[in-house]
Structure 1
Amino acid sequence: MNHTPVLQSRMPKVGTTIFTTMSALAQTHGAVNLGQGFPDFQCDPALPEAVNHAMRSGHNQYPMMSGAPVLREAVAEKIRAQYGLSYDATSEITITAGATQAIFTALLAIIHPGDEVIVLEPCYDSYVPNIELAGGVVVRVPLTPDSFRPDFALIAAAITPRTRALIINSPHNPTATVWTLAEMQQLADLLRGTELLLISDEVYEHMVFDGAAHQSVARFPELAARSFIVSSFGKTYHVTGWKIGYVAAPASLTHEFRKVHQFNVFTVNTPMQHGLAAFMADPKPYLELPAFYQRSRDLFRAGLANSKFDLLPCEGTYFQCVDYGRISNLGDQEFCTWLTREVGVAAIPVSAFYDAGCSRSVVRFCFAKRDETLLKALALLQQL
């Protein structure tokens with residue numbers, strides 16, 4: 001009998017992600033899937049048409065490693081118009097295979113074995129494994145438990161001579177909070193005079209509600225000078241399966257980023273880059289995105305207003321967190337399983353975004369869905 005050598009896992013604690021588990025459970029039970037964060041509606045037909053045009057126009061070979069110049073220029077112009085900071089498209093913008101790859105590549109570029117990286121819990125589930133695979137040490141700092149706001153005293157206390165970077169995420173997945181101007185200024189005050197680098201996950205930048213402005217790191221030159229800013233075309237244009245994002249960073253940081261990028265990805269789908277660049281000539285789709293998703297948020301929140309779910313604030317993203325404590329005493333993972341099997345609606349337990357779980361009875365719903373999907377889910381949830 002053939003022998004397969006025993007492999008010592010580099011990630012022994014990692015199993016199937018909660019997103020895959022809940023989506024599979026939803027499919028098995030025919031439940032409405034409000035768990036994993038992707039739309040169930042189509043993108044603007046003009047976008048795939050632009051990609052099709054790019055293919056037929058011959059844009060089918062490798063683009064430049066750093067991304068098609070026309071798309072990098074479109075990104076630089078968008079950042080300048082939105083946030084007032086001018087990045088050089090040639091040396092400071094890189095097109096990536098989605099935001100997760102961008103974050104991982106940034107970490108691989110800056111982390112040496114034993115370097116510490118601060119993450120603010122709860123946090124997106126790729127951060128910690130990425131840091132560990134890069135040879136870094138994860139330092140977890142909790143967000144304020146009731147409000148999920150950053151606690152700058154705790155962040156300051158976590159900084160040591162070994163701290164290399166801090167990862168922030170606003171608008172925030174999973175809690176739907178949005179950093180304020182004052183909080184960004186506090187962050188600038190905290191990092192001033194240090195050698196810390198900042199990775200700013202801004203994939204939900206165009207989903208900020210109630211007239212508030214997204215406080216991108218690009219609005220703060222002092223922070224931008226030490227930052228990798230990460231965003232996602234997939235989130236903005238309803239094409240999460242395309243897996244295309246970008247990183248904006250000063251030339252010296254981009255230089256190191258691209259050293260890794262060229263060997264773990266090299267480059268990204270050519271016709272999609274050209275299609276996106278053509279589509280971005282009109283800023284209307286992303287300028288109208290806050291109102292588009294606020295309408296869905298308001299529909300979903302109104303549908304749960306008289307239920308036994310207690311709604312947490314939703315300032316941005318396309319997620320709504322709820323406290324189910326008046327419905328059940330189950331832990332959040334058990335509650336999500338029960339909700340999927342018995343009620344017919346899938347959600348994500350917020351404990352999945354913590355290292356050691358959490359004691360709060362909070363789950364996350366995704367409202368990036370068609371009205372009929374949300375109304376179907378609401379009819380089931382209102383019965384509780």
Structure 2
Amino acid sequence: MKHFLCVVLILCLLFTAGCAAPQQVPQTGADCLPGTDVPKTDSMPLQYASQFSVDYYEGGYKLLTVKQGDTFLLVPEGMQAPEGLSDEIIVLQAPVKNIYMAASGTMALFDAMDALDSILFSSTKADGWYVENAVKAMKDGKIFFAGKYSEPDYEALMEGDCGLALENTMLLHSPKVKDMIEQLGIPVLIEYSSYEEHPLGRTEWIKFFGALLNKEAEAQAAFEEQAQQVRALEGQESTGKSLGFFYISASGRVVVYSGKGYIAEMVRIAGGDYVFDSVIDPDSSRSSVNITMEDFYSTAIDADYLIYNATIDEPIDTIDQLLQKSSLLADLKAVKNGNIWCTGKYMYQATDITGDLIMDLHRVLTDDPGEMRFLYKLQ
């Protein structure tokens with residue numbers, strides 16, 4: 001009898017254990033912060049950019065992903081990163097401040113959302129900036145030169161409690177510099193805005209930095225102002241006119257923007273045919289391509305308009321100055337008709353007003369006498 005009761009008791013215990021509520025296993029699926037059970041609440045909608053994403057998580061966490069680079073977790077002020085977070089994610093503590101700005105095309109985006117106060121260091125001296133507020137901040141002692149991107153002043157970055165080194169893809173050619181900065185405990189963020197195929201994709205990176213600095217509203221407003229200008233051109237018929245960008249190097253080679261780059265797309269949006277549409281470097285994603293003077297001549301001979309790219313070379317004022325670089329240019333249709341334009345030095349750094357540049361190109365293609373922001377006609 002005792003033996004029977006023991007068997008019954010054991011069976012009851014086993015049955016009870018089997019019916020017990022299962023333990024809660026942390027959810028680490030696609031809808032949770034990698035390695036944690038923190039659920040995703042939203043994702044940033046993007047219209048043109050393809051090289052980054054921003055995801056929002058419960059508790060105010062933000063995951064900022066550079067598609068060809070690293071992933072960063074922005075932790076709200078006063079909080080810590082969740083336990084179990086993937087080791088591949090770089091943690092940034094809000095507010096992100098004392099930034100070392102070594103991405104020259106990004107300064108204007110910070111300026112557009114009134115965020116220059118988050119920058120303490122620059123890899124460019126004051127006379128190298130064409131963003132007026134950045135120049136003023138450096139002259140006022142609010143932003144300090146801390147060495148160029150390939151030779152930063154590590155001691156200055158350490159003493160200034162640098163919170164982030166913001167770099168462009170040029171740093172990929174100096175991996176030892178990146179390693180050294182990270183060894184100092186300073187996170188390195190390499191932005192890939194230059195890899196965007198659509199010109200407004202570069203401008204839309206302002207949303208990435210807006211999320212980084214908790215300035216999403218300001219970033220959205222600045223971006224929308226430029227996007228509206230581009231939308232105004234959508235649906236319009238092509239002008240049937242051709243246009244190309246170029247400059248001539250000291251060695252006599254010609255550098256043009258690739259047919260797959262953002263400049264080519266700007267010309268198309270503005271209503272033109274890009275002269276160098278077929279010029280593509282299959283081994284590189286660089287936006288510019290070197291070609292011989294002979295290849296340039298044969299491709300550009302019948303172009304309606306040509307724009308000399310002074311963001312790389314020095315600006316010129318007359319067609320005679322252009323012909324001093326090569327007498328072959330005298331045969332070009334655009335030269336004969338006086339349809340040669342030049343960019344200002346500001347164009348490369350003005351990523352915040354891409355829509356304005358597209359409108360300038362539209363005015364060139366339609367012979368609109370309206371005021372230009374980036375371009376001027378050679379005499």
Mean count of other Cβ atoms within 10 Å over residues 125-132 derived as 20.2 - corresponding label from 1, 2: 1
Who wins on relative contact order in percent (Cα under 8 Å, 6 or more apart) among 1, 2, i.e. which is largest? 1
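Which of 1, 2 yields 1.02 for Rg/Rh (Cα atoms, Kirkwood Rh), for residues 45-140 alone, as computed?
On the way: 1: 1.08; 2: 1.02.
Traced to structure 2.
One of 1, 2 was used to compute helix-only ellipticity at 222 nm (-39500 (n - 2.57) for each DSSP H run of 4 or more, over all residues; to 500), and the answer was -11000. Which one was it?
Working: 1: -11000; 2: -8500.
Label of the source structure: 1.
semi-axes √(5λ) of the Cα gyration tensor in Å, for residues 85-164 alone was computed and gave 22, 15, 12; which structure, 1, 2, did it come from?
Working: 1: 24, 17, 14; 2: 22, 15, 12.
Among 1, 2, the structure yielding 22, 15, 12 for semi-axes √(5λ) of the Cα gyration tensor in Å, for residues 85-164 alone is 2.
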With mean count of other Cβ atoms within 10 Å over residues 309-316 derived as 16.4, matching label from 1, 2: 2
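Computing FRET efficiency 1/(1 + (r/R0)^6) of positions 197 and 301 (r between Cβ atoms, R0 = 25 Å, to 0.05) for each of 1, 2, which one ends up highest?
Values: 1: 0.10; 2: 0.35.
Checked 1, 2; max of FRET efficiency 1/(1 + (r/R0)^6) of positions 197 and 301 (r between Cβ atoms, R0 = 25 Å, to 0.05) sits with 2.
Please state which of the structures 1, 2 yields 1.23 when Cα Rg over 2.2 N^0.38 Å, for residues 205-340 alone is computed from it.
Details: 1: 1.37; 2: 1.23.
Checking each candidate, the match is 2.
Supply the structure label, taken from 1, 2, corresponding to mean projected area of the Cα convex hull in nm² with the calculated value 26.8. Intermediate results must be reported in sequence, preceding the final value.
Details: 1: 21.1; 2: 26.8.
Computing mean projected area of the Cα convex hull in nm² on every structure in 1, 2 gives 26.8 only for 2.
Since every read-out is calculated from the coordinates, none of them should be taken as a lab result. These numbers were taken from a predicted model, which means no experiment stands behind them. Cβ atoms are built from the backbone, for glycine too; each structure is taken alone.
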